[in-house]
1. Thinking of I, II, III, which structure, once percent of Cα pairs over 36 Å apart is computed, gives back 30?
2. Have a look at I, II, III and say which one yields 31, 20, 14 for semi-axes √(5λ) of the Cα gyration tensor in Å, for residues 84-227 alone, as calculated.
3. A value of 15.7, 49 was computed for Rg and Dmax of the Cα atoms in Å, for residues 52-123 alone; which of I, II, III is the source structure?
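Each reported figure results from applying straightforward, stated rules to the coordinates on display, with no laboratory input. Keep in mind that what you see is a predicted model, and the values were worked out from it rather than measured.
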Structure I
Amino acid sequence: MSPRILEGVKVLDLTRVIAGPLCTQILADMGAIVYKIERPGEGDDTRRMGPFLPDAHGDDSNDSALYLAYNRGKRSVTIDISTPEGAALARDLAMRCDIVMENYKVGTLAKYGLDYATLAERKPGLVYCSLTGFGQNGPYAQRAAYDFILQGLAGVMSTCGHADDAPGGGPMRTAIPITDVVTGLYAAIAILGALLHQRRTGTGQYVDTSMLDASVALSGHLAVGYLMTGRLPARQGNTNPIAAPSEVFACVDGRMILAAGNNAQFHALCEVLDRQDLAADPRFASNASRVAHRTELRDLLAPLLAARRRADLFPLFDRAGVPAGPINDLAQVFEDPQARHRRLALSVPHGRGCGTPTLRSPLDFSATPVRYGPAPMLSQHSTEVLRDELGLEPARLEELRARAII
């Protein structure tokens, strides 16, 4: 079995909830050993957000879907870093690691000697990443951050949802915690870059990752367009503002997305629907004219599609080269033949003696494939890690455990 990309790399994970844990899970997927530090008796906040795996008695455990989703392949070590002895243990573990990842409020870890300056003095080659809401400086630096708040503050919600004058109009959040997710992805990229630099030069560095920075970057061309023109992007709901027809239509057996963005696709659409006259209509002669006459075109297409089954239309559209697809719920996603072929839903054995679902990593390497491990039970690896990494004897471990330091 070939070594994985990050084989031998060790990570001290001082993060909780979603953004930080997602980042370190990506590192674990690539082979890093990730020591997830959790609070004794409580663990990550997401352990209390259901649904939950059952325990041995059939009751809810503290292994939740939210925890399982972002902590795959890690090792849970419980340490109370707010105590001097616990902080010392965490510092010693950091010296055994290549990377430290944390998402505490600015300045918090300095109280425990777990900040970058303190640790880098002992280990100059350390890669240290802080993930906060607003960065390490500036007027908002001390604020706590939450995905929902950042979706609004960073402008993401202003571009999602229907127009104010449409039914159900107004800004809309995404169902997934998108600002958490995108920040976790950027943090992983930054850490890999810093690790490559460390391997080349022997020098570590500090990485300052913020949810605000990542969330504004997420707006991409919409943000750049505003900076160029001073015009705010309007909410379009499910309508593509730069192409037509490109929106959601109702069929007999459910809704479908139709996205005929160029002339060839539009002409093919008209052929499938036996309405070649629409392709000859001057109002619909080009994409620009179709966008200008979007409402008229929608009113002509909607009844044609409403009378047809999307199950019948999709093969016709596929052969004709017309982009179209269903709006699946998650049950339909995991029954989809392509999703099944790509094995997007997996099961891994869990410490509770059962299989637990996980999602296949999108990282698909030909020579160094991802190997999947379960998310850990609370404190599952404390004894092993503190014994093997720090040389703690059984009596010392029991004494620390009795005092709730580990």
Structure II
Amino acid sequence: MKAKAQQEVFTDEQLWTVARAVVEEEGLVAHHFRSYEYFVREGLMKLLRSMSPIEIKTKHGVAQLIFSGVEIGPPTVREVDGSERHNVTPNECRLRNLSYVAPIYAKVTLKLDDREIVKGERVQLGIIPIMVKSSICPLSKMTDEELLAIGEDPRDPGGYFIINGAERVIVPIEDLAPNKILVTVKEQDSTPQYSATLISIAYGKQSKVEVTYKPGGPVRVFFAKIHKGIPLIIMLRALGFTNDKQIVEFVSSVPEVQEMLIPSFMEAEGIETPQEAMRYIGNRIAYGYAEEFRTERAEQMIDNNFLVHVGTTKDARFRKGILLCEMVGRMLEAAAGLRKPDDKDHYANKRIKMESPLLTELYRAALNKLVRDLRYQLERVLITRQPITLSTFIRPGIVNDTVLTAFSTGNWPGGRV
């Protein structure tokens, strides 16, 4: 076996042959095209569906906004006189300091108490920068002669954007693997602290969940900037776990690990039902408000900020609890010496974020701004119950400014550059 393994080791010359073959067959930007085109074809539509329906509470009832049927138009430039032209080229954008972009359209339905007020109106939500030579760029369908005729280089590989006349690229980011449990240990004051971390990501929405444990102490759950954390058992009670035996079995089948949960159960004495647990959490995050608001706020935090990749509805709470028990089980097994901690720097625990996930984060932030503005506009208009044309109230400039600013400056949502 050793001799066979030695024979399978590649020489430097063989490795360079493989590298040259990859460059010749795939090129240097093929991975950028694939990621960007996935976002254009599927990612943007999935993002809008994940945000629908959007509820707007008014004096006349609860209104719902539903997005569907995303469509990306041709490259467009708006002239000084307000007219739009659809035959703009990348070279013209470079020379005139323009942005090479296309409009985004979607069909929007507005309901009020399940009664349709607007059905499938086609509105413009904003713009999307076009990656040069991608499938939505007309240059990708032209011959070399046609490219030369409009001043484009046939050998230009593309894979970049043109913003205000400057060529911009999205630089991939190395990040921790999303939706994966990582167990680590820190030495603090001669007492090790064990933690299990999971970065939950779904449709551009990201939240970090961490559970911590010190030998002999209770387990704490941290998420959504709750600095002091929530006791584990109280968190599980809020998620619908009221049977102590069930909790222990979900965490681990090892008696040694199960005994390590005793301090956590002692800390949660007196809180036995999901309602009591929700009130406890509400007191931590909305202290001083009315009890009804505190409980509602706690439910919103758990549904919208805790393990978002599992789901954002009440039906997903039990599944979130099972995953939380899995995190605790792995952490306590590491504390008991039954499992080795994970190496965060190992490449198996890393991922490369390219155009699709980064654009999803950017457009979620931009669309959230648009929705907040639209909610404010509709809350006033729906009171009169007059016929509504949604395109009158949707301002695509909100999305345009957010996207173009991010591309121009490199400042992405979350404070990253």
Structure III
Amino acid sequence: MNDTTINLGVGDRIRLWWDALARPTQWAIGLPAFILVALLPVIRPAGIATVGTDFGGVMAQFGMYALIAIGLNVVVGQAGLLDLGYIGFYAIGAYTVGLITSPASPWNQTDDWLSRDWAWLAALPVAVAVTAISGLILGSPTLRLRGDYLAIVTLGFGEIVRLMADNLGEITNGGRGLNQIAYPLLGVSEDRPTGVFSAGNVSTPLNSGTWWFWVSLVLIVLVLLMVGNLERSRVGRAWIAIREDEDAAEIMGVPTFKFKLHAFMIGAGIGGLSGALYAGQVQFVVPTNFNVINSVLFLCAVVLGGQGNKLGVILGAFIIVYLPNFFLGRENLLGIPIDGNEIANYKYLFFGIALMTLMIFRPQGLIPARQKLLAFSRELYVAARRFALGHDAEARAEGGRTR
């Protein structure tokens, strides 16, 4: 028997099976699954739907967190840069939309030349551009730092943004925040006089949370396409080289600073996109919502799901958002009486324990990143799958003979 054996887990088997499928087959499986996820807030299946809070609103929050996790994954998972202040970009995106569209802002443009019905859509690209530029401004002097030093600087950046929003009262309205932020005015009717995207639309199942969840799904798909193309390009290969060994990458001729700055700007832009989505959904921003605890939760979603894996960080974002809301208001679980509200209050403790356990038994995350030879065709996946499954079967047979 060959000395080399490969023991495959369930996740590895599914991944190899998926990679070996033809592209049309992947679409035939993936598209119905995507539609099913999109319909979850409408179907609200028993046992999955939340009790203490609206399920559509929970899924909308998940959509925002998923966007944040994808953007942070570019910085942390792809380029290997530890960013503890990502909440700052999220806040800049939200406040950009608020400053342009809120009547409480001195820079409100909806009273002059900008139609309030479509002001949110007009402010969306502005928020992305402003946050990307802020990533450039922050990254230019700081990305020459590494490891803990970079983490400390980014942590300070997140706190600086929050404190500026709190203290620049003449611009940001200080601790009172910016209210009446614009949102897309669609679906106006007698039952919904302010449209389907208004926070006042509480008609289940098609309430505002459901509609914002669908918007977030569209944005997630677009961002995944962009990030996926970058991963398969020279830029993505440079990010992986920097993540694995920055010194070796630089010796091999990779302009590490330039590609780290690219990652920082792209990640910042995606964070600003999520912040703009948040501002349009809640139609109110206040500095206390952008604290360091939320920044750590974003990083927790990336680490929990699997750094460097796009679907993994989306799963991590779902766990971070869904689990506390699942217990909220629940009085029994599988026939066992529980105090769901009390359990939800300890979410930070449980996430901390989960992270420590994960670091011990599975440090790569729930769905770890895989290193593929992106320059080769799908035949490589088929050959690798046959090789791995053959060795796995051989190992199982040998184990049976040994027993």
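1. Values: I: 39; II: 44; III: 30.
Derived from the structure labelled III.
2. Details: I: 35, 17, 11; II: 48, 27, 12; III: 31, 20, 14.
Corresponding structure: III.
3. Values: I: 15.7, 49; II: 17.8, 53; III: 15.9, 44.
Derived from I, not from the others.
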